[in-house]
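Scrolling down, you'll hit the structures one after another.
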Structure I
Amino acid sequence: MKKPESKWIVLIFLSLVWGSSFILIKKGLLALTPMQLGALRILISASFLLVVGIGRIHHLKKRHVKYVLLSSFIGVFIPTFLFAFAQTKINSSIASILNSMTPLNTLLLGVFVFGMGFQKRQLWGVFVGLIGATILILSGSDLTDAGQLEFSFFIVVASACYAADFNIIKKYLFDLDPIALATWNFIFLILPTGLVFLFSDFFQTDWTTPQMGRSLLAITFLAIVGTGVGKILFNRLIQVSSPIFSSSVTYLMPIVSVLLGGLDGEKLNVYQIVGGLVVLIGVYLTHKKKLPEPVVDSSS
């Protein structure tokens, strides 16, 4: 991923895959509880990554361990369950839109906690993107209920967790092989997630219903492609670009999610389309290359 175009290809791929993850969570929750869904998603991803990354785990050094542990819980474990619980009350489109707060959180945490610099144009891009996200939020009717507003806070917390994880990877894990990092992320989570799964009453659930089959299929696809493959590619993207650039995937995801939600019967209106376009403008401003300063001829 050395060419500048490559990181944009990965960004678009992740936007499509992760943008569809919200509708897959929605389908998973038709037959699974949030605890079951979150645990299955992590355990299936762990199984996939152990097969793919077993030959890379030796890349982990002693200095990496505490940061990989932190990344595992902050960037995977906590958000996975928060999204599962949140989407019992809010629809997939709104969940994705709220998640677009991640770039702002990334910038703020990067500056005030991790001591990273930024340019004014990045700040403008983040705020323009947030304006687009706000338009999308206000254009929906799903957050008018107080209970739904309370559950939307889970998404805000999850976005802050993602933001912290992006900065941890960029600052402390930049030299760790992305496949090794993703694999160790999930190795560290097998035991705690296994305990959650055992107490989730999954084995008392009727597995034979068609609805359960569809839910398990949705979560398996999400775990392998969205979480497994996506985590590897995203770890690499953070390492070769800035945390702000990487986190802008959460600006593109709502466009995919809103469209899929509309196809699934969720409300889609002209304001949501306008909001999505504003979000794209924000992404452009955030990553627009600064023009070189004109050379002044002092001999004249």
Structure II
Amino acid sequence: MKPADAYLFGQILGTHSFLLEDGFLQPDEYSEITEQYFLPGGETGTAATVLASLGVNVRMDGTWIGTEVAPMLKDFCADKTVDLSAITWVEDAPGVMDYVVIAGLVRSPMGRFKTLFSSGKRWWSVPKSEDIVGCRAAAVDPFFGAESDLVAGICKENGIPYVTIDSPHTSYLHRNAAVNVVSKECTSQHYAGMAPEAVMELMQAESDGLTILTQGGGEMLYGRRGEPTKRMRPFPVEVRSTLGAGDTFKAGCVYGLLEGYSDEDLVRFASACSAIAISRFPLPKKPPKLEEVQRLIKGE
């Protein structure tokens, strides 16, 4: 395993996914499952898979990995450029898993995250400087509080640019990020009733980094402090499953940082990655490859 290009910290799950044949679940009606899988998931787990497919050496850490998730994760990553050496493996729990029902544009995730987060117990790693220093870019999920901020602090001290997701404009993560990708779900939760342009104004005023506001299939907004907000439409594709779309976009942003892309090229590259991701299922088995992304950008 070569030294890691990118360090990723956050949610690493075992995801049970179910693709339905004829539309989404309806009360008291039968639904046929056409495909089902147990594969790596979570914002960090999925991003690591995508970055490896793009040719990046990745080290990831975050969620503790239990006895049911561990064999699957180790087997899946055995032939990929994903370093699992920083991960904490536990023997007294099956590990964090979620269950996702999918039908085209619609999906419904299920899990026990409310129970986990309200338990008062930490079920994720404390990041270590030695796992981060030496990497050229990072990604930090915001879900793990002080530990997420610790990764951001280590990155800041060592000049390592990082991507975060769904971090509010007042947060440490946003203020120090190279890129913050803010989803429609985040704006609905934290900025209910506000126009996207107003949210961008708040975001841009609090960071020198790049803020990207995604809106599902709608137009993306992006910009920096003191600059006018720019817009870009996502690539039109036939949607097979939206599972992992945002995680893939995040991975594309990390790749853009590693390659030194301009803001416009970074947003376009991340959008193309995400477009390819939603056109296929399951994403972990069919992640976008660099040549595919480049072809889509060129319109080939």
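Laboratory data are not the source of any read-out in this text; all were calculated from the coordinates shown. Being a predicted model, the structure only gives us computed values, none of them experimental. Cβ atoms are built from the backbone, for glycine too; each structure is taken alone.
Between I, II, which one scores greatest on relative contact order in percent (Cα under 8 Å, 6 or more apart)? Of structures I, II, the maximum of relative contact order in percent (Cα under 8 Å, 6 or more apart) occurs in I.
Structures I, II were compared on distance in nm of label points 7 Å out along Cα→Cβ at positions 48 and 88, and the highest value belongs to I. For the read-out helix-only ellipticity at 222 nm (-39500 (n - 2.57) for each DSSP H run of 4 or more, over all residues; to 500), a value of -10000 was computed from one structure; give its label from I, II. That value comes from structure II. One of I, II was used to calculate Cα extents along the principal axes in Å, giving 85, 51, 30; which? The read-out comes from structure I. Hey, distance in nm of label points 7 Å out along Cα→Cβ at positions 120 and 280 derived from one of I, II reads 2.8; which structure? Source structure for this number: I.
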